[in-house]
Structures are given as C-alpha cells and as structure tokens.
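Next up: some structures, all given as structure tokens.
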Structure 1
Amino acid sequence: MSNLADETALDPLRTIADYQFGSGAGPALFPADEPIEIRRSSGGRPRQVLVSGTRVVSYGTDGRFRLGYEGGKRLQAALDPPAYRVVVGDESAPFVRDGKNVFAKFVTEVDPVIRPGDEVLVEHHTGSLLGVGRAELSADGIEDFESGMAVKVRDGTPE
C-alpha cells in the first residue's frame, strides 16, 4: 500500500523526526515543497518514506527512524555540527563509502551525546558525508576504546 502524503499524514512524522534528531529535522527530512510518498504496511503503519522517489527513512517498529543516505544528506545540511556526527579520517573513508562498519580506533571526533542505538552520520574530516548507520557504542566508549565497532553502517555513499 503506498500513497502520496498530505500535510496531515506528515505532521506526526515531522514531530517524531524533531524529537529523535532535534528541532528542524522534521521539515528537513520531509519538506512541504517536494512530493512525499509514504509506503505503509498492510496494517497501515508507515514503513518507508520517499521524497522525489528516493528513500529518506525507514520507520522502525520501535517508533524511530532509520536513515537512508538521502536522509543523512538532509540532516547534515539542517543540523549544526557536531550533532549526530561521527568523524573519520582518510584511512576509513573508502571503507565507509562501500558500506563497511566504522571501528572506534579510526574515529577522530564524535558528538558527545551519542548513545548506543542512535542513528548517526558518518563524515570525513573534510565534512563530506560518507554514510549513515547506527551507533554501537556511546560517545565516551567510541573515544575511549581502541578496538570494537563504533558504527554499524547501513548506507554508504551511493556512487
């Protein structure tokens, strides 16, 4: 079941995005001036949200969004650093672009409020978005550990 969304259907999704990622995330992910399609489950629950035909987010059964690469680009433009960012250097960049995970020892900067399970943006130190994924460690853990997975990358750069 899919449909082009009207403003009434988008308001709750924008509210959830603002709650999950901070003020301004809802309008950034789901702008009023673009065609937004909500793909729903057979029970009517949102599953995926597409803007101009590209997946921006998936909506999990826990009520939280899972970012797609396009959603990451939109959040990166809307949120000031270091919000939801894990920064890596040149060594990790090609691997993250290919969708490989980020390991703690290669992280150079991290938003101090990141908790395990948070959706994060993986950036190169130059500011380019390399991918999006789920934090496996807290910000303190990412900074302190010399081994272990920091981010389970879901989408790398699609090129």
Structure 2
Amino acid sequence: MTVVEGVHIDEELIPILVEVSDPEIPVLSILDMGVVRSALVADKHVHVKITPTYSGCPAMDVIGDDIKKALEKKGYTAEVELILSPAWTTDWITPRGRKALEDYGIAAPLDAEADKDVLLHGKRLVKCPQCGSTNTKMVSQFGSTACKAQFQCNDCQEPFDYFKCLK
C-alpha cells in the first residue's frame, strides 16, 4: 500500500488510476490532481474515495464513472465514494501534475499568500506558461472554470488560465 500525505492506495491500483484523466484538464490524472484519497482492494473489489476540487464540481460523476470503467476493464468490481472532508486543496496537486498544467498552458497555483497578492492586489507573480515571463496581468478573476482566473502575458501577448490556490 502507498501512503502519501494521508492517501492510501494499494500499489496494484496505481497503474490503473494514473490512466484516469481529470475530464476538465485531460493532461492530468486523477492521482496527479490529488482527488483520490484512498483506493483499497479486497478480493478483486475496490473501494475508492474521492474528494471534489470544490463542493459543486460537476466533473465528479464523470470521474467516478471513469474510475469504475478503468477498474472493471482490469477485472475488478468497484465502488466510488465521494468524501468532502478534508476539503481538497491545491497542495494535493503533485509536482508532476503542476508541470503537466504548465505544459498544457495553465499556470500552476501559487501559495495562498502570493495568490491573494495576485488576485486582490494585482501583483505580477503568475508566470506565463508560454514564455515564462511574470510580466502578466489578470483579465478576469474567473477563467474557463470557477477554479481558474484568466490572465494575459504582457510580453508574448498570449492569454492563459491561472489555477487559483484553494486551501
């Protein structure tokens, strides 16, 4: 069993779950996103607990179905339980997930204090995922989803989403 920061996942399930993508950000696995809190197997039956990135996240039903399908393809039966506590935090995004976000064109979340400085005080701390410049500006506090803000780089002029810090 793997235990990382309160996450309990049986080793045999990791290769299966790493193939399940976040439906809103398909370059991220649900493991890299940090929504899987446990996945334990007993007699080919898997009980998976997932936490939404925010309480109204519409993707959780899709994620639950995708988990079941992936596990069933490998000969398991599965049940998926949605848990709300502890609440999901952007701290749960893995380093590999942060890199995948940036490679996909979404700026990874800053820490909570820097996030407030950016969103409330206009500080230029968000790095453009296209050119790497921090000469960026917020266009809107809301981007393609509620958990993102829309930014634009003043150097390369490219628009991009910034994944807000959630604690």
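Nothing in this text is a laboratory measurement; each read-out follows from the coordinates by a stated rule. In this text the structure is predicted, and so the values were computed from the model without any measurement. Cβ atoms are built from the backbone, for glycine too; each structure is taken alone.
Points worth noting:
- For the set 1, 2, ranking by distance in nm of label points 7 Å out along Cα→Cβ at positions 20 and 116 places 2 highest.
- Structure responsible for 4.3, with distance in nm of label points 7 Å out along Cα→Cβ at positions 12 and 108 calculated and labels 1, 2 on offer: 1
- Identity of the structure behind 3.7 (criterion: distance in nm of label points 7 Å out along Cα→Cβ at positions 36 and 148, calculated), options 1, 2: 1
- With FRET efficiency 1/(1 + (r/R0)^6) of positions 60 and 124 (r between Cβ atoms, R0 = 30 Å, to 0.05) derived as 0.30, matching label from 1, 2: 2
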